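What follows is a set of structures for review.
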Structure 1
Amino acid sequence: MNTPTVRALIAEDEPLLAMALQQELARAWPALQIAATVGDGLSAVRQALALQPEVLFFDIRMPGQSGLDAAVELADAWPADKPFPALVFVTAYDQYAVQAFEAQAVDYLLKPVQAARLQKTVQKLQQALASQAPAASALEATMAQLRHLLAAPSLAATAPAPAAGNPAGPLTLIQASSGSQIHMVPVAEVLYFEAADKYVRVLTAEREFLIRTPLKELTEQLDTSVFWQIHRSTLVRASAITTVTRDEAGKLHLALSGRLERLAVSRLYAHLFKAM
């Protein structure tokens, strides 16, 4: 009986390190086929969806989109009937990052990659592929790991510190622009926030405003029991949610009181809407 070919995708923005990893893998796992090597997170997601490899090696720090963010986006778009690839993060040495990976049983490699450590990773990958869980449960397990890693301070994208003088406690008032005017928008009137290019849209029942504060920094200034993250680019006032609908593809969409549009819920946050 022929052993099924195992394919891997490498996402690493430093060509020499990508080549070194590929060479070490050729020695540690000769049967492994490198399906593609890419240099940024967006390409990693695109190529992984197109090629559907069995193994992913994602560098944590890449231009445009981190390896962690790429993994989250990929997991959200991955076909529900296909086993999610075994995921290995590659990182420069950071004891706190390592602790975050180990706490969630996520495998990792430190740069520069050492042959002995890579051999252990290869053994873990081979064991995981040989005893793969059903696609749905494996994907949910991956989602749980990614949720915890996103919450780890050591792995979070660096964001500017809040401006000096901000009051302690949750944000209550936002200075936002609409056209050439600056408006003072009470947070109590906001139904949802949505990241869009270089701005974050601030939506009330009647108006839309723009702010430049990154969504991650904004999240840290809001009451998380009031505003729920439902997508990497969307925060929603929980009390404004009226209905949650599942479409034919199994994706969830929210309806909000006071708004006509429907908001998509990513797989990463679908657990928030399990029936009680």
Structure 2
Amino acid sequence: MILISLILTLLLSSLCLAFISPTLVLKKEAMFVDAISHSVLPGIVLSFIITRTLDSVLFDIFAVLFSFLTALCLKRIFTSLKISKESIIGLFYTFLFSIGVIMVVFFANDVHLDADAVLFGQIEYTVFDTLNFQILPFLNFTHLKLSICLAMLFLWFKFFSKKLYYESFDFNFANFKFKNLKYLNYLFYLFLSFVLIMSFKILGVVLVLSLAIAPALNAKFFAKNFHQMYLYSCLYAVLSSLIATFIAFSFDISIAGTIAFFNMLFLIFVNFLNTNFMHKN
């Protein structure tokens, strides 16, 4: 039962990240994940200062809001400064992380803020948040939260994501065609912050960074249109998680490290096939 629960948690988390992966890659904002991952630390400390507890729902809400404000601030800097996005993000997330370290020293030096869990995840501990369903005893509270998140992301994909797809190819055309494009970007960054904060607590930063980017990068080699890219991204997320988890259990090694390694290895393999065989045909 524990193994089934862990695999289901991993699959639901992977699917949530696979739904935001194509938009991040097409908009060339994949490094947003890295920036938000480093804004988690000051967000966690600020949330603790306000709530004075680590177990309150407000703790998660403030962490999401801080990450959302970080994304909006980055977007504002992108439009104000004529510097590459990679350079801005590289400077900005190290700045945020340094602020987080200083805040820990001054305001939460005697409090265990689970920094190691944020980095490496705590997927094994999710099995203890049981819902006590007699029919499906392996279900837990994490599955419920991820299922709600997945349903919200599906609605996002159905009604809003295609407009940002146009923006990734022609910003002027998309801005002219869709008057509410700015607010759609805000909505996307809010979803992004929510999914990432939830995923960081379950999977850790290492695995989230890989799962938020690899599905779309691999899907681009096979997809011929917008809908195929989302479909292949989700299929890849499921298959890669299952295969890598089987390998990790077989050799008794880290699940997060195995999945991240598999994602990079598969990307190299697909790129080799595309360069030497598919491209020639």
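Suppose you compute helix-only ellipticity at 222 nm (-39500 (n - 2.57) for each DSSP H run of 4 or more, over all residues; to 500) for every structure in 1, 2: which one lands on -9500? Let's see the in-between values first.
Details: 1: -9500; 2: -25500.
Going through each structure in turn, the value belongs to 1.
For distance in nm of label points 7 Å out along Cα→Cβ at positions 34 and 58, which of the structures 1, 2 scores highest? Mind showing how you got there, number by number?
Working: 1: 2.0; 2: 3.5.
Comparing 1, 2, the top value of distance in nm of label points 7 Å out along Cα→Cβ at positions 34 and 58 belongs to 2.
One of 1, 2 was used to compute mean count of other Cβ atoms within 10 Å over residues 66-73, and the result was 24.0. Which label is that?
Details: 1: 24.0; 2: 19.5.
Working through the options, I get structure 1.
Identify the structure, out of 1, 2, from whose coordinates relative contact order in percent (Cα under 8 Å, 6 or more apart) was calculated to give 30.
Values: 1: 12; 2: 30.
Structure of origin is 2.
Given a value of 24, 13, 5 for semi-axes √(5λ) of the Cα gyration tensor in Å, for residues 106-145 alone, point me to the structure among 1, 2 it was derived from. Please list the in-between numbers first.
Values: 1: 24, 13, 5; 2: 30, 10, 7.
So the calculation was done on 1.
Given a value of 1.34 for Cα Rg over 2.2 N^0.38 Å, for residues 42-169 alone, point me to the structure among 1, 2 it was derived from. If you can, show how the numbers build up before the last one.
Details: 1: 1.15; 2: 1.34.
Derived from the structure labelled 2.
Among 1, 2, considering only Kirkwood radius over Cα pairs in Å, which has the greatest calculated value? Could you put the intermediate results ahead of the total?
Details: 1: 20.5; 2: 19.8.
Max of Kirkwood radius over Cα pairs in Å: 1.
Using the calculated result 0.40 for FRET efficiency 1/(1 + (r/R0)^6) of positions 90 and 226 (r between Cβ atoms, R0 = 35 Å, to 0.05), pick out the matching structure from 1, 2. Intermediate results must be reported in sequence, preceding the final value.
Values: 1: 0.40; 2: 0.70.
It was calculated from structure 1.
Determine which structure produced the value 2.8 for distance in nm of label points 7 Å out along Cα→Cβ at positions 186 and 202, calculated from the coordinates; the candidates are 1, 2.
2
Values in this text are rule-based calculations from the coordinates and carry no lab data. Here the structure is a predicted model, which means the values were calculated and not measured. Cβ atoms are built from the backbone, for glycine too; each structure is taken alone.
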